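Just so it is clear, none of the values below were taken in a lab; they were calculated from the coordinates. This structure is a prediction, so every number in the text was calculated from the model and none was measured. Cβ atoms are built from the backbone, for glycine too; each structure is taken alone.
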Structure I
Amino acid sequence: MLVDSHAHIDDERFDADRDEVVARALAAGVSLIINIGADMASSARSVALAEKYQGIYAAVGMHPHDAKDMQETDYAQLEYWTKHPRVVAIGEIGLDYHYDLSPRPVQKEVFLRQLDLARKTGKPFIIHEREAHADTLEIIRAAARDLKGVFHCFSGSVETAREYLNMGFYISVAGPVTFSKSGKTKEVAKFVPLDRLLVETDSPYLTPQPFRGRRNEPANVRLVAEEIANLRNVSIEELATATAANAQHLFSIP
């Protein structure tokens, strides 16, 4: 059994064949998909997908790119969604200083407010962080040490991963671990303890080899898992079983 712990199959690129995408995932051994909200509209779509497909659960949240669009009433809507039995996390949230599509002070405020929401609702968080390690670490240390969460599509160093692991969080690895020039990510995939590791696709983005350049989909999480299993010199069955159990534990999925 595999779990794709982070996907966006509500994306319009799946509108023509979403049923087939879900069927291919099941055929590839992917029993669960966590579909992630990135703004209010995609969060609503994620909830709808979780209601439609037995193997899909939802996360709701505002991505740092869109933090500038967050309204006060949106926090109440996110909290309302967390009461849904198939909504399992607040995410994806965090900081992104690569594009700076929202002002950094606004990103920080929205990030902190959503961490507060995770605490209030008892839901784990899903972190997006790009070129903002120092500020992310500062905020996590100050405001989230008592929470549960995962750093998705982790692209940092072993040293950075160690800091988050020491605070009790999970690390998720995606398709770039299959790229030939992703030595840092491969080292992290070998370093993270097996009981703290998740795998994901971030579909439709970050398609693994040998399909790089095409639309990604949850069935490809098997390629991510196979690469990590090879790096760790364990069987794909062991890797799949462990990462699936980790996802079920983090997201409180029976």
Structure II
Amino acid sequence: MLHQTIEKLHALKLAAMADGLLAQTRQPDIDALGFEDRLALLVDLQHTAVQNAALGQRLKASRLRQTACLEDLDLRTPRGLDRALIQTLASCQWLRTPRSVLVLGPTEVGKTFLAWALGHQAARQGFSVLYHRLPHLLDDLAIARVAGRHRQLFARLARIRLLILDDWALVRLTAEQRRDLMEVIDDRHDRAATLLASQIPVDRWFEQIGDATYADAILDRIVHTAYRIELRGESMRKRGMVSSEEAARPATTSTA
């Protein structure tokens, strides 16, 4: 009967319960637990397995570095990280509202790691996440437009609960890029959260967008109600700091 039950659990894709049941039979004191307690343990195992699998899928789809976690943030080095604000963002209420987050500062002060860590936290709390460098996303949109797939890509981006755009405003936009970016931002306005990481000061974003009408419309939807984190200080590499942040940061990422 035990063998048949385990086979049926596997057939029902309840592998964690099957493994837990087999493990229970090997515990000499398991009979001290009643049926409901033993069943509750098996259900907990299966529930945890399902949650872990779903998190793994969200992280795989997100393009995040899975090693980046808020728990690994260096809050001791003075660089503009406010512990209370980080705790507020860790609750992910800003994703439910939703509101934007701006992570600003010079190169190699930890912007990309912080963006990844906030994305990882969002994924852990059940939100879909997607990380893109803005130049690459604009290239993808241009290719999709040529192939006639741009509407599908816009729709997919609109459904993502947290869109992280790194290297924001790094280069001046073309007319087509402005239109595409406007559509992405407008589709998400008041519906989903967006995180922007940039080494370009906010007062230069207007210039980088390159058109007053589009710049007003895009920035109005992002900047005014956003949480703002302005990192400062020397490059972590120049300071010779080797931390969990530094270990997770790719050497080729300009905003890390």
Structure III
Amino acid sequence: MTDHAEYLESELLRGAGFRHAFFTRNGGVSTGAYSSLSFSVAAGDSEDNVRQNLERASAILGIERSRIHFLSQVHGGVVHVLTGREEQRELIQREGDALVSRAPGVACAVRSADCVPVLLADRRSGAVAAAHAGWRGAVAGIVSNTVEALHTLAPNPDLIAAIGPHISLAAFEVSEDVARTLLNASRDPGIVDRSRSKPHVDLRRMLRAELRALGLANDAIDDVWGCTVLQPEHFFSFRRDGKASGRHLSAIVPQL
């Protein structure tokens, strides 16, 4: 077990000077099904383990542990704006699936284990956002709502985005009903693969098309690759392992 949290970065976000991380499952203190860098007490890990894992994440992000903020995620379309005065324990009681902020010294974060983490940043104002986009959240417009909130916080932004590791096309087998629901909500008609016995859906492609429709150029959207289901050495997966498994953290800090 290493004493350093393992994480992936977006070259695009890093190049623009934004501190951020898509944390993998490695480099934490949790054991068993939550081994080792898990960030969810609700999934079954202990508060002490999660606290220590957040300490390791805070060292990477360069902020205090208590300033890493995330919500009680419900696979919906609600976005919350951070002022910087929130308490971590209070905020986690709020339901929602995205955070945006310009406040110094905080991190907008989401937790996931197959759903898509999307980190966004405005190169003009330094405002940032983190969105949790599972298939239900994608249908609910969570990414569009997040970009709208960023526009309210920072008019005329110059946005960049990074789409993090999640369940890949190869692993995301769905029912015909779910495939139709996603296709109806998608700006890209090519997200469903019907070459197999059951439909498979490409959430990355769906969200990229949504970001493009929201005004981001193709080269303003970065892909941070990884399949949570097919790479158990690097990632937790609810689909693969069930509820008793860890949750990743993806986080970004506003730029002063």
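One of I, II, III was used to calculate helix-only ellipticity at 222 nm (-39500 (n - 2.57) for each DSSP H run of 4 or more, over all residues; to 500), giving -13000; which?
The read-out was computed on structure I.
For which of I, II, III does distance in nm of label points 7 Å out along Cα→Cβ at positions 12 and 188, calculated from the coordinates, equal 1.2? Kindly include the intermediate steps, with their values, before the conclusion.
Working: I: 3.0; II: 4.1; III: 1.2.
Corresponding structure: III.
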